[in-house]
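Multiple structures follow.
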Structure I
Amino acid sequence: MGISYDATKKNPFEGDIVSIEKFDINEFVNLARKIDSDTADVEVKTAARGLSKDVVETLSAFANRSGGTVVCGLSEKDGLAPAVDFNAKKISEALLQACADKMEPPIRASVRIEEFEGALVVVAGIPETEPYQKPCYVKARGPYDGSFVRAGEGDRRLSRYEVDRLIEERQQPRYDARVIEEAETSELDPELVDGFLKRERAASPRVFAGLSDDDALLTMGVTGKGKNSESKPTLAGLMALGRHPQKHFPRGNVTFAVFPGTSKEELAKDGARFLDSRTVIGPVPVMVAETLAAVRRNMRVASYVEGGSRRDVSEYPEVAIREAVANALMHRDYSPEGLASQVQVNMFADRIEVVNPGGLYGTVTVDNIGTYGASSSRNQYLSRILESTPYPEGYPEKGFVVENKGTGFAQIQAALRGQGMDPAEPEDSLSLFVVTMKKKQVLATGSALASASITLENKMGKDLESLLSVVRSKGSISTSEASFVLGVSTATAYRRIKELVDKGLLVSADKQGRAVRYKLI
């Protein structure tokens, strides 16, 4: 394959891979000379004395990602002039032999000889290897020593973890279905289990008719049979419905951090590294809800009065954050190696990043993610369980954790678009997947509510903004709910609510049971 290139880009050769027939050696050299740079998708080899030994590393690197082009017969030290004493026929045959005999699986390269500035050069299009055949490696070195990937303008050996992830693509992973022998079914949360079973029985009454709760949980992969035929929770069951899955998977959590600048290296004026930070534990629904609460605490919300109506605008739409965090926990890598890393939610001065271990899986790519029909699930059991996993009582989030219809990323983009924000930017590698959302700048205009929520800069102010955000979306809030949202005691939560009442922003509503609820004035 060759490359497409765009002269308006900083590196005009970075782009979508196209057929070798569209690769123009004259355009490539002219532009490469202008930018004085090698490129990610084109590798130049002099090859005057034969193919270099490292050419097989480049073949592996291109085949393991998106393909690329190898050009032989140009001298980089002479400004990409034709190499002296270059034997095009000999090199083209050697390159084809290397692709066919030295690589596993063999690479079916498209190789041709072209004339350039009065001399002959060899242009080879290296196609991407099919996902189910990766990694493509140097046969003599084996997959763990002979697998490479393109990194900038060079080739980097894949780590053992990355090789394992590529091999994993050849069949459906079942790490989430793993029975956890050291766990007990008593570690499952009765409230979550009850809500899960009710949802499943209502959705599929014929399937679950006559099944006991224990058999239903076994059928859905929440539990499995242990070594002694005892019922034991699976990894998926613990992560979705367990009280404290981190007892068994300490890094199966979320770390939340607010950085004062636009990078992790910047410090606040007082030298603080973080403006806020928290380790979030619990089952997936709790981690999603509590991560959202942490984001609310650190996100400004403005209210605009337009024609007698009030419109609230936050720096990030909550639905986008919720989907990004839920997707990260659902699709992350739960292999033993992957469980050494946690999901990260990092808030910077200009953006939020949601990072999960393990790149995109299956047929989903950065180019097609969120499009119609593009859906692959690394963790099939966990994904299916989360469809019917409710949020626990006491959190403002209602309903079920995910839809599992392949629409999560599309919902993120729709929420951002509806608020006039830039699209989320996905970034994929073999070891990580990152979703970046750029901040929406909010400004106060002619409203006491906007003024109150924007001018408060201390932690109490952030707490008040979080409470106002919940009330706007849910209609009202109780002291116990405020305690969950803020992660504080009920006494502190009551004081925060009283602050809003004293400012004339909230008023007590009717009692529901024994709890007083508060709503916007």
Structure II
Amino acid sequence: MRIEFDNAFLRDLPGDPETGPRVREVLGAAWSRVDPTPVAAPRLLAASPEAARLLGLDAATAFADPDFARVFGGNALLPGMQPWAANYGGHQFGSWAGQLGDGRAISLGEALGGEGGRWELQLKGAGKTPYSRFADGRAVLRSSVREFLCSEAMHHLGIPTTRALSLVGTGEDVVRDMFYDGHPRPEPGAVVCRMAPTFLRFGSWQLPASRGDTALLRALADYAQRHHFPGLAGRGAEGDAEWFAQVCERTARMVAGWMRVGFVHGVMNTDNMSILGLTIDYGPYGWVEDYDPDWTPNTTDAQGRRYRFGTQPQVAYWNLVQLAHALAPLFDGVAPLEAGLERYRQAWDAAWRELVARKLGLAACGEADLRLFADLQALLQDGQVDMTLFFRALGERDAAAPDLLPFEAAFYDADARARIEAPLRDWLARHAARQADDPLEAVQRRDSMRRANPLYVLRNWLAQEAIDRAGQGDTGGIAELLDVMRRPYEEQPGRAHYAGARPEWARHRAGCSMLSCSS
């Protein structure tokens, strides 16, 4: 197994003069050199052939190599690997948290991929770092399964995301208090190898800005532009302005993808926002089932609901404002930053209109269509209607038939269904009339709606079933679920279970309805 590395992150950015995992405040440095802590018995539980190809690896050969689990479990290094933990800060639930950093993630190096590009390989759950504070730097199987599966599922949905190469069991238990209620227990440990062109996040700039370290701010911006924003490096103030504007645009498109498929990130702190507009840090995420814009899967956010589904676009903008504050020392005045934030608003408006058009099967979205969509959202919420199943059925039904039969599987509650039956019929008639005036032909419309409205999403209860099986030593459920998620927009015969509504047993079960930040 051979991977070529070019660790420009270490070469181009200042590092911590101290090595090792001793917890400390790290000043003037973007990274600290630290090795993964070996585990007792690394064993490959699951892997992504698609991610392996990005590194130029032949999946069949690489995954069968005994060294694969050792390397990606943290017990060995390949030539060229120089492990580090990144230093950054962030706002957590709206409050400045100071230095945070990679507390249980260790980057192995920047691989030069077989399909082009640069891929930072990072082990999550690899042991203590200088940023671990009082934690052990490990991760449990349940959260690792969720991160592995969702990283790949989001990619196949067409949403910008980090990737996941592998899931390795450690052969060790990790003690966690899942809901912070005074009942810790041992759970199987695991390590995920996740991949991204870079894991730089908004907080990477916020921390040096909070310390007045303009030199590090500049170095980080230069590194990002040189390696990840082609054509902007060396263009001075103009390049900086365009760079921030592109970050804003990418963030808007990413969040629009979330909203299209019903994904709730759950913990949109600024340290969990990628500078590349990628979905990163899959913690207490969830998927909207019965449509509710106020739902959040995160128990830590249960009262304030800051990161609920419907507010994600506004939170993303707030986070970009914090990034703008951090970048201000690099600019002569605020006008370029304000222009970048305006690019977010414009990109969001365009992305939202595209979302509405695609989900409703229209060639374009006008003002009346925005109202039509908002009226539908209100009905779906009042009727406790499954978002994924409803929109999929909307694209498959005969628009001339006003009956609700195609939508029966999407209703969770008989009383709620009865409450919206008449207004929903009226809405369907309005929608049919609007489609009749639209230039899309029937075949085009159905194809467009199928590509916008997935049949299979990584519902929490599906992930929990795979986790339960893995906890009993059967990892087959992970592979099966990953295979389903490879084709989320296609009918897959014999896999109706994966396209079903939430079963009653999952309504209030831990890991299905609510999750914590603990892992």
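Values quoted throughout were computed directly from the atomic coordinates according to the rules given, and no laboratory measurement underlies them. From a predicted model like this one, the values you see are computed outputs, not experimental measurements. Cβ atoms are built from the backbone, for glycine too; each structure is taken alone.
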Supply the structure label, taken from I, II, corresponding to distance in nm of label points 7 Å out along Cα→Cβ at positions 225 and 257 with the calculated value 2.6.
-> II
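Please state which of the structures I, II yields 30.7 when mean projected area of the Cα convex hull in nm² is computed from it. If you can, show how the numbers build up before the last one.
Working: I: 30.7; II: 23.9.
Here the read-out was taken from I.
With relative contact order in percent (Cα under 8 Å, 6 or more apart) coming out at 14, pick the structure among I, II it was computed from.
Details: I: 11; II: 14.
Comparing all candidates, it corresponds to II.
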Determine which structure produced the value -9500 for helix-only ellipticity at 222 nm (-39500 (n - 2.57) for each DSSP H run of 4 or more, over all residues; to 500), calculated from the coordinates; the candidates are I, II.
-> I
With distance in nm of label points 7 Å out along Cα→Cβ at positions 65 and 193 derived from the coordinates and found to be 4.8, which of I, II does the value describe?
-> I
